[in-house]
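Some structures are shown below for you to check.
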Structure I
Amino acid sequence: MKLDISPEALAEDLLGRSYDDLDEAEQRALCRVASTDIQLDPDELEQAREGLGERLADRVARVGGSWSFIIGFGLVLAAWMLVNGPLSPFLHLQWDAYPYIFLNLMLSTLAAFQAPIIMMSQNREARKDRISNRHDYEVNLRTTVEILRLHRKVDKIFNKLGQLDRTVEEVAVVTESAVEMAIDMPPPDPSATPAQQAET
């Protein structure tokens, strides 16, 4: 019995629901599992066309979320406050007196640009995770289909073995009865000619 790998049959066999009851993502996954063609879905195609803005957003998020950025930025802030605060009388240099309004403006500007850029990168990472999860789901479905195929082949082999076992038992019974009949027959007379032995 051949395994039906149409999306409708897979929905019943693997998920225990009809194909029409599945959501769009599950239907798409089952269609891809049933298909032997390898094709990219729209999310994967969009992911493959990564532009300069996306690469830049990933780079900013990578740098902005690192310990080196935090330590470096902390040193810049400390130097800014020291130069414009306690060290300003010695250095004769002060461009942002306490309460550091210009520093506050710079920090607000940095946060205003950095936050959306990091969010763009996180959205791209979330999209990559969804694609990866969908691939894992499809691999699991394909594996289940292969297991079902193997299970049905093993069942077929066991059925054949059962038929062979019955045939062997029948042959054994026939052989045993033939042996018993041969035992019950009188032994041939050695002095008789072959024609006489055939008559007995």
Structure II
Amino acid sequence: MKKVILSISAMLFVGVAVAQNTSNVDQTGLLNGALVVQVGSNDSDVHQDGILNSASVLQIGVDNSSTIDQLGVANSASVTQIGWGNTSDIDQGPLLGNSATVFQFGIDNNADLTQIGFFNSSTATQVGWGNDASAYQFGLGNESETYQEGFFNSASTIQIGIGNYSSIDQYGVANYALTAQLGWGNVSTVTQAGFLNGSVVLQAN
């Protein structure tokens, strides 16, 4: 009985030793804030340069990776990763008041959000396996929302201008959507349910 207990204890010790989280926070400026919580074996990098930037990262699982780069004033970023092999990259700034949120639940999902300008907002929610979402915002007050539920869906949003709005919802397998907006006040909503659907939306004014 003692041998069994010792064997189990040794296995648990090895498991803890193998499962190592890595967190790196670099802050330059004034009143920047970062919160990182990791359970399992994950990697997080937060780089903040400026004033009043905020970042939060929650990782539960194995081989999840998050990178947040903030340059400017009062940018905010939030990343939640639950599962295995999810990847998130958020780049904000220069300038002011951008907001980005990534939520990933599953395996090998990837999100890439880039914001340059003032008060842009971007969210990416991924539930499933192998989904890919990207959003690139340049300007003022643009809003992008991406929701993916399923397997191997792909969504890309490009916004250049002022006050553009894009929403992409994907349910199913291997759906593809691209929305590109140039100008001001453009509005696009895309909903895909099923398999291998494709959508391209181009708006300019």
Exercise for the section: Looking at mean count of other Cβ atoms within 10 Å over residues 65-72, point out which structure of I, II has the largest value. Expected result: II
Problem - Origin of the value 1.8, where distance in nm of label points 7 Å out along Cα→Cβ at positions 49 and 73 was derived from one of I, II - result: II
Handout entry: FRET efficiency 1/(1 + (r/R0)^6) of positions 129 and 169 (r between Cβ atoms, R0 = 25 Å, to 0.05) - highest-scoring structure of I, II
Key = II
Problem - Which entry (I, II) yields the derived value -25000 for helix-only ellipticity at 222 nm (-39500 (n - 2.57) for each DSSP H run of 4 or more, over all residues; to 500) - result: I
Practice task
For mean projected area of the Cα convex hull in nm², find whichever of I, II sits highest and give me its label.
Solution key: I
Practice task
Out of I, II, choose the structure whose coordinates give distance in nm of label points 7 Å out along Cα→Cβ at positions 81 and 177 equal to 10.5 when calculated.
Solution key: I
Exercise for the section: For distance in nm of label points 7 Å out along Cα→Cβ at positions 97 and 185, find whichever of I, II sits highest and give me its label. Expected result: I
Exercise for the section: Rank structures I, II by relative contact order in percent (Cα under 8 Å, 6 or more apart) and report only the one at the top, that is, the highest. Expected result: I
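Coordinate-derived values only; no laboratory data. None of these values were measured; they are calculated from a predicted model. Cβ atoms are built from the backbone, for glycine too; each structure is taken alone.
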